[in-house]
Each structure stands twice: as C-alpha cells, then as structure tokens.
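Right after this note come the structures.
Taken together, the values in this text are just the output of simple stated rules run on the coordinates, not laboratory data. Quick caveat: nothing in here was measured; it's all calculated off a predicted structure. Cβ atoms are built from the backbone, for glycine too; each structure is taken alone.
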Structure 1
Amino acid sequence: MIIYQTLKETLFRIMGVQLVVIFIVLFSAFIIRYLKNFENNAEVLRKTYIIFISVILILQSSLRNIAVGPDTFQYSEMFYEDILLNWRDIFQNFVDVYIYYIGRDPGYPLIVKLFSVISTDYRFFLFLIAVFFFLSFAHFIYVNTRSIWEAVFAFILYQALFYSFFSITGIRQTIATAITFWCFELIKKNKFIPFLILILIASSIHKSVLVFIPFYFLANIDRSRQIYILSFILFPIIVVTKQVFAYTLAVASAVENYMHYVELPEKAGTPTFTILLLLVVFLGWFFMKQTLEKYPDSFRIFNAIAIAFVLTPLTWVEPNFMRVVQYFSIFMLIFIPKILNSINFKPQSFRLIIYMFMYLLLIVLIIKTGAEYKFLWQEMPLGENYD
C-alpha cells in the first residue's frame, strides 16, 4: 500500500498534468465520435475538437509556474529588462545586429516593447505567446488532417516529443516555429515573396528559422522517392562529418551559443528521438506508394521528414541542435497517422489496435522523459539552473 501510494504521488507530481491532457484528448475524441452519429457535419465537429484541445494546451502552457522549464524564469528576467529599454535602443539593436554583427535576435525585444504598451505583466505575455503558437498549431493540424483520429495522434505525439520545448521552454523559437506553420501554407500556394517576408521577420526573433528557406524549393518537388534515396545517401556522410557540418552551420549562423556547442566534447546525443525518427523514415519508405495514392499532397511532408533525417546527426554533436531539426521533425505529427491510415489492415479493426499500442508507448515515453510541472499558484523552487 505504501509503495502504491508513493508511486501514485510520484506519478502525479511529475507527469500529472500531461497525463490529464492526454486523457482529455482521448476522452473528448470519443465523445465527438459519438456525436458524429447524430450530426451530418463531421468537419465542424473535427474543427471544434481541434480548437478545444488547443485551448487546453494554451492553458497548460500559460498557467505553468515560473520555475517550470529551463528557460521560463530566464525569459522573465529578459522581459523586465527589455520593457525598460527606450525605443531608440530597440531600433539601434537592429543596426547593431545587422550592420555591426553585435548581438542577436533584435525582433524579440521589439515584440516585448510593443507588448509593454498594453501590459507589463509577464504572466499575460506568456498567455499571449501560448495563444499565438497554439492557434497557429491548430490551423496546421486542421488543414493537414482529414479525421479526428489523425488529430488525436498529433496531439498525443506533441505531448511526447515537443511539449517540453514549445509549451514550457523556448519563447523565441516558439514564436518562430508558429510562423513556419503559416509559411508551410504559403509553400503549398507557391507564394515565395510572402513566405520570404514571414521567414525574415521570424529570423529577427530566432535566427535558426532561416534553415526553413531551402525547404521552400525542396517541398514542392514531387519526387519523394528520389529525395528519400538522396537522404539515405547523405545520412551516413553527415554521420561521419557531423562535427564539421555542425561547425559550418554554427559559423554560418554567427550565433555565439552554437559556436560554443561545437567546441565542447560530443554529448550523448538524442538516442530516443533518433530511433523514433529512423522508424518513421523507414515506415514512410515502405508505405510511400500507398500513402501518396491516398494523400497526393503528402509528398511535401515526406520531403520535410527527409530533411529532418539528414539533420538528425547534428544532435549527436550537441542536443541543442534539435532546435534546427524541430522545424522539420514536427511534421511527424501529421506524417505518421497518414501512413497508418494508408495501410490496408486486415481486419480493419487492427488499425485501432495499432493506434492504441502507439498511444501506450507514447505515454510510457512521457512518463520516462517528462519534467516536473506545477501551476502558477503552486509552490516550486527555481532549482539549480537559476542560482
């Protein structure tokens, strides 16, 4: 009994909120499925479901304690420093960065300063960032899925792989990534100028988003099999030359932190993520024909996964290079369910079993890798990272 109580308290202390969110994701999907039997407009129900879950994710992110995540408190200090800057300093920052190459990401202090006209409350700022990201995320999920169950998988996989970054950590790259969701729609419509303008704006907030520019030219090439083959050729080359490749990207970025990363000894890497991505890549290869037949526009997603595959060895040099890979690996959220829905399972009910098995694996992954979460009204020490 004592062991059970201890395990229960530990589970809810560490992963309670994420598990509750997953329960809401699944339970509300079954309710929608039940209502679908009485409604003719399934599309409205799917849209309603995606909006509802996105609101839950907004609350999960914005109501976190300031000590949750490695960067939330540091960003609060930056926030109160930036709102004290005068407008001359804000615009001088752009000159320093883009003409004299001093500093970085001048767009972020501008966003904070503009926000300070409305409020100087950091908690409200976190809320608006969460709203911006998850509304963009909701649109990304909505336009790139066909069924509620595809959306369900996307939300659960998000909790397993991307929650710890976009929900509770990096604010600048969270904003930049939200912008790439809209850029993906511009790629589909071949609107390069609006695409480039958005990327350049996003790059002033987090420079790493510039890696998304080449994707514009690769995404619309309807030759996924050839691109996949090219990625298979490039992957071992990058594995062998990953240190040099990482150093080259760091120099090109002109970001001091990235230079510092590649100068350090190689880290343990990202074994869990790498294994998962490898499985996804090979699953996509074996079922590419069926998937492209059922989802003709999915070749762009195949191309994004191929790029993520090629860039993954960078995370073996330094896990922080995941910041670059994430712009493409996040397409796994809509990629995996398309593949599973394209496989001709016999009997068809076996597909549901596969989904449930994968949900279970993802929940185990969340419990294994998740960080402690507290709401803003709960006490939580800042920890050693903030000493």
Structure 2
Amino acid sequence: MLETSAESPAPVRVVSEALKGYIDRLSPIWVEGEISEINERTGMAFMRLRDPSVDMSLSVMCHRTVLAPVSPLPENARVVILAKVSYYTKSGTLTLSAKEIRQIGIGELLARLEHLKQLLASEGLFAQERKRPLPLLPRKVGLICGRNSAAEKDVVENAKRRWPAVEFEIREVAVQGAAAVVEVSAALRELEAHPEVDVIIITRGGGSFEDLLPFSDEGLVRLAGSCLTPIVSAIGHEQDAPLLDLVADVRASTPTDAAKKVVPDIAEEFALINQLAQRARRNVLNLLELETQRISSLRQRPVLKDPLTLVTTRAEIVSSLRERSHRSTVHAVALAREELVHVYARVRSLSPQATLDRGYAVVQRDDNSVARDPRNLFAGEHLRLRLALGEISATVSQS
C-alpha cells in the first residue's frame, strides 16, 4: 500500500505501477456484453465490449485463434468472455485479454428473457391495476421512434388523419444496435418530464429477434414502469412481444394501431355528437309531447274546463245546507211553540189563579198562613181573602 501525503506525494509512474500490480493479481473473470466493433490484424483481434443498458464499454484483445471458433460474429452479438484484466501503465488504460469467447445463442437469450419476465412479473410490474388509462384527447403526444422511419410517418399521418389538430413531441433515436437502450431511455425521461405530454408512444417497425432485444432490456423496462405518463408500446408486428409491451399501459399491434389508440377519430366523434344530439332532441320532444297530452287531459276535466263549476257546486251545497238549516230551525221553533202552548195550558190548569177564577178564595191569616180549618180560627181575628180579581179584609164573627 502506498504511503502518501501532501508533502510526500507519489509520482505518476509509481501510482501506475501500483495499479498494475493490484490489477495483475486479479483472477480471470467472465464478462457479458455486446461486441460493437472488431479489428483483426497481425494475428490479433481488437474489440469493444459494451453494456447495452448504459453508454459504457471496455477494450478487449485476443489472439485470432481465440476468436476463430465464434467467427464471424454478427453485429451487436452478445457474448460471454473469459478474460484477464490488464493495465497498461504508459496509456493508463484497462484492457481485457480474452482467453475464451462464447456467443450467447437465441435459445439462451430466450431463457434469460423468460427468467427476467418472471422476475418482473413477480414484482408486479406487469399487473393490470398498475396500468393507467389513456386521455381522451391529449394536449401533446410524445413519440419515440427511429430516425426517418416508416413507423414515425405511420403514427403521425394516421393520427393527423383522425384528429388534424393533434400535436407531437418527437424524439428520433436509435431503435436498434449499440446505442438503442441509452437513447430510448434518455428520450423517455425527457418526454416524461415534459409538462404538456399526456401520452408517450414508443414505436419501431418489425425486425429480427436480435433487433428487438433493446426493448426487452431490464433498465428500459423498469424505467417505463416508473413513468407516470401513460405509455403505448408499438414495437414490431403482432407476433413480436418484447417485455416493453408487457409493462406499457397499452400495447398496439402496429404503429398505425398506436395512432388509433391515442387520438379519437374526429368523424366518429362528430357522428357520436350528432347521435347524442338527436337522442337528446327525441327525449325532449317526447317529454314535451307527454306534458302537452297531460295538460290537454287536465284541460278536459270539468274543473278546468269551467273553473266556476267548483264554485257553483259548492254554492249549491251551501244553499242546500242553508235551506235545510232554515227548515230545521223553523220546525224546531214550531215544535217548541206547540210544546210551550201545551205546557202553558198545563201550568194554567194547575195554577191557583185558575182555581180563583172559578170562584174560589184563599183565606190568609195575618202571618200570611193559609187558613184551612175553621176550628183554628177565633172570633175577632182579622183575615185576608184573596179572590180572582183582588183581595178583601174580613173579621171572624164567631168561632
């Protein structure tokens, strides 16, 4: 370990030699990546091994005999290399000295993709409840596509044919090859941050399995899953199914289908508006007709046809009740009068005055008591005789 300080720094040569010593002690390692370029000369092969998810690569060198078993390698071939890390002190660069190179076959790639698919599915990245609905009419449509690609023309032309006022925010990127994942990811981040972009379309035309591999990259798929803006994936044809299709909110079978999904058809919308307007008109007319019939029915009722009928009917009832009351009162008075006459006659017949009128008299003593027994009277006693037409005084002559 180098012992250094500000007063005693190590020369570059010493640091380089120390780094070389550290790296030379490392064991050979297996490295996976894509071959981006190959140069063969004087029995040696020089390559660049890059990571498809990031803009990063390493130099690789080997004898042509190491490359021969897998030569010729297709462009952007995925390989696994057993290499020893070497550090060159003069240039200060790292190089992988390859001991063995193995190309990753389609079968193995499919197996890895299936494993990644199951992993992402277990994390809920493909769950239906995570998918966001597309806006009815987006302010702007973000479009990620290849440079001067037919997919871009299909999306733009079909969208404008359906809704002429639609606006696009287009990002042309590499959609295959070494830079595809990096450029698509950068464009997706940029459109996600755009305040007016309401939906993002990621599209490219058809291609081979290897051409579509960037759209199954784990980093890109996770980035798409974290976006808040709805994403429409239109990669390849109907039979193609990169992992981006599974994480996207909507999968379109073709670029044309993507255009149909993100904007409505103005002719269909006008037809729908006309249909709704006609339905509303019919409903209003039906309601008016119903209310007109109801009003007409009410007008035919006697009480509305002749409003005074109600008053006249009530007046007749009141008049009838008044006459009945008058008759009842007169009859009751007549009965009471007859009864009074009878009572008067009975009272008259039982009255003392009636007795006096017949010639009888009432004899009263000085104390106003009635004399009934002559034996109770004595001579010289003063009496008062009450006759029918008045009173007289008398004196008892003898008892």
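Which structure, out of 1, 2, was helix-only ellipticity at 222 nm (-39500 (n - 2.57) for each DSSP H run of 4 or more, over all residues; to 500) calculated from, if the result is -23000? Computed on structure 1.
Between structures 1, 2, where is Rg/Rh (Cα atoms, Kirkwood Rh) highest?
Working: 1: 0.96; 2: 1.89.
Once Rg/Rh (Cα atoms, Kirkwood Rh) is tallied for 1, 2, the winner is 2.
Here FRET efficiency 1/(1 + (r/R0)^6) of positions 156 and 284 (r between Cβ atoms, R0 = 25 Å, to 0.05) is compared for structures 1, 2. The highest value is that of 1. Given a computed value of 2.7 for distance in nm of label points 7 Å out along Cα→Cβ at positions 28 and 116, which structure among 1, 2 does it belong to? The structure behind it is 2. When FRET efficiency 1/(1 + (r/R0)^6) of positions 244 and 308 (r between Cβ atoms, R0 = 41 Å, to 0.05) is calculated, the result is 0.00; to which of the structures 1, 2 does this value belong? Only structure 2 yields this read-out.
Taking Cα Rg over 2.2 N^0.38 Å, for residues 44-83 alone as the criterion, the top-ranked structure out of 1, 2 is 1, with the highest value. Taking mean count of other Cβ atoms within 10 Å over residues 20-27 as the criterion, the top structure among 1, 2 is 1, with the largest value. When volume of the Cα convex hull per residue in Å³, for residues 60-211 alone is computed for each of 1, 2, which one produces 189? Structure 2 accounts for this read-out.
Largest in relative contact order in percent (Cα under 8 Å, 6 or more apart) among the labelled structures 1, 2 is structure 1.
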